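The structures considered in this document are given below.
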Structure I
Amino acid sequence: MKKCKLKYILLIPAALAAYAIWKLCRYWLKPTGGNEGWIAETQPSEPWQYWTDWFWIIFFKLYNGLEIHNAHYIPQDKNVNFVTVANHESILDGFIMGLSVFRPLYMMVKKEAFEIPIKGYYLRKVLCYPVDRSKTDSTAIKTALKYLSEGKCLGIFPEGTRNRQGFVSEFKPGAIKLAIKKKVPILPAYIANSHNITPLNCILPRPAKLKVIFLEPIDTKAELEAGKNEKDIIEMLYKRITDVGRETMGYDVRDPEYVARLERRELGISSEE
C-alpha cells in the first residue's frame, strides 16, 4: 500500500515537469513572440558568429564542394569597414556570405524570420537584426547606420527577397543607400547555385556545387566625387554582379521580368499597356 502511494506521489512532480517542458517547447518553437520581450533585446555576439562560420565552412566544403574565388578583394585591414552586397537565392545565403568574408558581418533580415523565439534568439546572436519590409523601417536603418559608424561591416541582399529560379532581381536602393550615405566601400559578390541547394519544398540541403565569387570593391566616395549618383552606383553594382553570374552559370542571370520592364521603359511603353 505504501509503495502504491509513493508511486502516485512521485507522479505529481513528474507530471508537473512534463507540463513545464511542454509549455517551454510550445513557447520556443511556436511562431510568435520572437520579436517581443527579452528575446528582442538579445545582444549580438561575434564569437557566436565565428563558430557558426566554422560549422558552415566545414559543412559546405564537404557537402557542396564550396569554392571561394577572388578572396583577395576582401579588405584585410580590420580598421576598414565595408558593405558586402550579393544576390539572394537561398535561405542559407546569409551563412554563405558570412563564412566567405570570414569577418563579423551584421545582416538585415526580414522580421518574419525572427518570429519563432528560439530562431529569433539565435539569429540575433549571430549578428542578424530584423527589418519590417512592409514599411520604411526607421529602426532597422538606424541600427545599420549605427553599426557602420562603429566601424562594423554589413551584409546586404538588395533584391529584398529570394529568387528561387537562380535569377537576379532588381536591386532595391534602400539598403545600398546606407553604404553610399556613409561612403564606405561596397564589396560585390555573386553566390552561384545556392537556389539548387534549397529548392522549393526542400527540407534538407542538397549537395549542389556552390561557388562564391568576389569582385573588386566599389569606392563609393571616389565614385561620388567623380560625379556618379546613387542610381549610377546601383546600376554599376547590378551589372558587375550579373556579368559575373553570366560567366559562371553560362546563361543570362538577370531576372527576365526585370529585363522586360527595362526594355519597355527604354521604348517608352508604360507597364499598363
Structure II
Amino acid sequence: MIIDRLIYRNIRLYRFALLSLLFLIAPLCYGQDFDASVWDQQDSSNSSTINHSDWQVILNTYLITDDPSGVHLFDYPALLENMSERQRLNTYVESLQQLDPRKYSRDVQMAYWINLYNALTVQVVVDAYPVESILEIHKGEEPGTGPWGDVNATVAGIPLTLDNIEHDILRPIWKDNRIHYAVNCASLGCPNLASEVFTATNLEQSLEHSAKDFVNHWRAIEVIDEAFAVKSSLYHWYIEDFGNSEEGVVKHLLKYANDDLATQLKEFEGSMDHEYDWRLNGPTSDN
C-alpha cells in the first residue's frame, strides 16, 4: 500500500541519510586525467565473441530473482563461503582483464564492459562482506564514498575504476541511457542485476528488458497523488542522459511505462522529489 511505502521510505531515508549525504558531497573521481578516446576503437571485421559462461554460472547460482519485492537480490554470504565459486568469479574477472576489448566489434565491447562492471562490483562486495551498504567500501580516506573511485581492474595495461568503466567508457562512447539500467551498484535502489549475461547477440533485447523492468517498478517512479511523485535519483544525478530536464525524464519514462503508469504520468502536473536506497541488495535486506 502507498501509506506503508511512505512510512517505510521515511525509515530507510533516516537510516541512510548520513551515508547518502557523504556520497553526494564527495568529489567526483571519474573523468579526471582519463583519456576516454583511448577506448573509442573497434575492429568491426572481427566476428569472434567473448566467453562469459563463468559469470552466467555465478548469476544462475547466487542471483535471487523471485523475491516478492521485485528486486533482484544477490547471495553474497553464500558466494563468500564457497571458495571454488569465488575462484570462478576471480578467474572470470581476471580473464576479462587479459583481453583488449578494442580488438572486438562494438556490440561485443559493450557487453564486455557491462559484464566486467557487474562482476567487479560483486567481487568488491564479496571481498568486503559483511557490509550494510556498498557505500561503506572504499580504499581512500573519505568515508562513505563507495568503491567507484578505487582502481579495481587493469585492462590493456591501463588501471581502471568502476567510474572509469561507466562514466569514461560506456556512457561517452555508446551514448545510450539504457546503460544506467544495465550496470548494477549492489544496492536496493539500483536497477536489477540482469539474470542473463550481456552478449553481442542479446544486447539490444537485454537493454530494452532492463529499462522496462526498472521503469515499471516503484523504485524508478511512484506517483503518490496528483501533486507529488518520487523518482529514482538516477534521473536526477544523470539528468543530462534523459533530455536534461524533468520533461525529458518523463518522456523517457513514458517510452517504457506500462499502460497504468503511462496514464498516471500523462495526467501528473505536480512536483517530483527523488530518492535512492543504498542498502545492500543482499538476501537479508528488509526490502
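Bear in mind these aren't lab numbers, they're just calculated from the coordinates by the rules spelled out. Note that this is a predicted model, so its numbers are computed, not measured. Cβ atoms are built from the backbone, for glycine too; each structure is taken alone.
One of I, II was used to calculate FRET efficiency 1/(1 + (r/R0)^6) of positions 204 and 236 (r between Cβ atoms, R0 = 41 Å, to 0.05), giving 0.60; which?
On the way: I: 0.60; II: 0.95.
Only one of I, II returns 0.60 for FRET efficiency 1/(1 + (r/R0)^6) of positions 204 and 236 (r between Cβ atoms, R0 = 41 Å, to 0.05), namely I.
For the read-out mean count of other Cβ atoms within 10 Å over residues 100-107, a value of 17.2 was computed from one structure; give its label from I, II.
On the way: I: 22.5; II: 17.2.
Structure II accounts for this read-out.
I have 0.00 for FRET efficiency 1/(1 + (r/R0)^6) of positions 156 and 260 (r between Cβ atoms, R0 = 25 Å, to 0.05), calculated from one of the structures I, II. Which structure is it? Write out the running numbers ahead of the final one.
On the way: I: 0.50; II: 0.00.
Derived from II, not from the others.
Assuming -15000 is helix-only ellipticity at 222 nm (-39500 (n - 2.57) for each DSSP H run of 4 or more, over all residues; to 500) as calculated from a single structure, say which of I, II it is. Kindly include the intermediate steps, with their values, before the conclusion.
On the way: I: -15000; II: -12500.
Clearly, the read-out refers to I.
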Candidates I, II; mean count of other Cβ atoms within 10 Å over residues 92-99 computed = 15.8; producing structure is II
